Structure 1
Amino acid sequence: MFERLYVMLVKEFLELRRDRWAMFRLIVPLLIQVLVFGYAATFTVNHVSTVVLDLDHSQASRSLVSHFVATGRFDIVDIAQTQLQVTHAIDTGRAVVAIVIHAGFAEKLGNGRTAPLQVSVDGTNSNTALIALGYVSLIVAQFQAEAMANAWPLPAGAAAAGAAVPLQERPWFNEGLDDRWFFIPGVIGTLTLIQVVSLTALAVVREREVGTLEQIMVSPIRPFEFILGKTLPFFLIGLADVALVTIFGVLWFRVPFVGSPLVMLLGSSLFLVAALGLGLLLSTLARTQQQAFALNFFLVNPFFILSGFAFPIAAMPQVLQWFTLINPLRYYLVVLRAVFLKGVGVDVLWPPLTAMGVLGVGLLTLSVLRFRKSLD
């Protein structure tokens, strides 16, 4: 058995060595995608184009506008004179956010009365709109707190009522709320899944198309040994990819790694077994490399979307939440982010580790059962 496995391993690595562009394809595109994801994937919204209509023309209104500018989140692109100009700026896309400060704003604020502030947001991009509204709420709350304490003191009774429940924020594990600390660990799992499944999905199909499957059919190798021989080389390549992207993410993007490398290795190994099982299963289902590519695209994209990488699983419909239970990437992302940022061990991560192990064994078993030593 071991001799036959050794021959399979040598065969796979010889094919990889003969491909002049193989190392380039395995390394350079991976690092480029990490850079793209690291810089482009973010929940942070900066430089939101904003139009302002100040009908109060007071020190308080000007101070409020300066608070928006000082954060760097909002760029004042126009100072409107009428409501019609505000509407035109939103309709034409010149501004995403419109701030309207009504007359009497400073007077009402100073007297401890409600001073309404109108904020209009272009909702065609709902994600940007929601984030921008969140920033607006924080800025207005900070402005109000400063107004109460300094520039426009409220009556004693109103001030006491407004300060009854002070808020103290304390983010854990990511004190600066840096988006890259969230995305880079997720990128490791996502790119590894795409790369490994893409490589293994063509494994059996390539043997059939180049005519070497007939030679394997007449050999004494068993289906399990054939699948294992196809799996081990890509398993090692997958581990190398995980190590490469991890080191690159830590050194380039300064993402902290506070956990145990052994826990990371265990989680990565279980995930790679599941990913390789999925790729080999697709390879046994496809008759041509074009079919393998199509099946790969059909399955990897839903696995990515339903992994929790960018979209919360809890916000998905119940049916899709059930589907995520058979998605190994979902569990691997939990392990990656916990190891990177929290530094927890197997005693905490055993549920996702167990799930990946069960999925890996199941997929590999199904791949062996699907493989037949025949051309049909």
Structure 2
Amino acid sequence: MRTPVVLLTGVDPDALATTMVSLQFDLPTAVAVRHHIDVERAVLQRTVSDVTGVLEREEIDLEHACVGCAVREDVLPTLDRLAAEGRWASIVAHLPVGAAAQQVCAAVEGDTRLSRRLRIAAVVAAVAGPTLVEDLVGDDLLVERGLQTSEEDVRGVGEVACALVEGADALAVHGHVEASGLSLLVDLARPDALLAATTAQLDGARLLAGLHDHARTRAWTDPARTHHLPPVPPCSWRVDLRSDRAFHPARLLESLGRLGGGRHRSRGCFWLPTRPDDVLAWDGAGGQLSVGRSRPWGRQARHTRIVLHGVGHPPAHLQDAFDDLLLRPDEAAAEAWSRTTDGFEAWLGPVRRAA
């Protein structure tokens, strides 16, 4: 029989800690394991506890203090070991602050040895109500809050927090939240994700029943998703920009900030005439933007789609900015797209071939 695992993610340490305590009370037959990365000391700290108290506290030296190392070297082996002991009905796993659950989910799904013992029942994103809007679309960096997961971690808080919300099966809010923050949270989350307005409202039994579906999560977080989105909640806005045309490489390089800059979340996909085979991912929040190669288009029709979310009123220039970046019909014929450079090599690698 496989042991169900609830994975806790978030960028606010207090929200994570409160959510973990709430689940421990609600699931008295569970074992809880918390991982914390001490970047300065390059140490991974692990604490295991159940209703009887703390069972173990360990520090593990990491060659590179990063989430990938922590998951590979201790998170997964610890989950496997606790399940193998057979003492507990379930596991609540508090991942390092800022760490996504996808690596753990993919490993359990893809490793037959792990999947014989473990079942990812739910991924929970714990959020702080009072700072929710700032956490999702503000311009703070993780390092400015002392929350970086490695010395090289230069990510924005919003970029990380939005991705954790979008990849969650359930959301737990710690502390008072304004209507605008709650609306933005609902708009970013998967439409069928559970929402607990307080951490005490989390239903442990429902989480263990099996909310998580890895394929469904991948479809929602896929940069090249094509499905229609649900209605926009009140107190927030959404702009869904679509085209079957590519972005013009030079104009995009010069004007990334027109869409990527600002107090909003933006994500999606685009393509370039210099890289027609690649789905190129767009991932931005709070003025921080990253672009990268996601996967080949394969049989999927090439398209460009950027979805932006925010609170208050949407910037008036978004549609015009998007239209200006698109390749015009006359440019498709006039430009020599067979050239071997497009200015995006630092982010996307060398140009391999062109349309």
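Since every read-out is calculated from the coordinates, none of them should be taken as a lab result. This structure is a prediction, so every number in the text was calculated from the model and none was measured. Cβ atoms are built from the backbone, for glycine too; each structure is taken alone.
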Checklist outcome for this item: From the coordinates of one of 1, 2, helix-only ellipticity at 222 nm (-39500 (n - 2.57) for each DSSP H run of 4 or more, over all residues; to 500) came out at -8500; that one is structure 2
Checklist outcome for this item: Matching 0.85 (FRET efficiency 1/(1 + (r/R0)^6) of positions 120 and 232 (r between Cβ atoms, R0 = 41 Å, to 0.05), computed) against labels 1, 2 points to structure 2
Item to check | Entry that produces 1.00 once Rg/Rh (Cα atoms, Kirkwood Rh), for residues 136-255 alone is calculated, selected from 1, 2 | outcome: 2
Checklist entry - Can you say which of 1, 2 returns 3.7 when distance in nm of label points 7 Å out along Cα→Cβ at positions 176 and 296 is computed? => result 1
Checklist outcome for this item: Re percent of Cα pairs over 12 Å apart, for residues 208-263 alone: value 80 computed from one entry in 1, 2; matching entry is structure 2
Checklist entry - Among the shown structures 1, 2, from which was the value 18.2 of mean projected area of the Cα convex hull in nm² calculated? => result 2
Checklist outcome for this item: When percent of Cα pairs over 28 Å apart, for residues 32-191 alone is calculated for structures 1, 2, the one with the largest value is 1
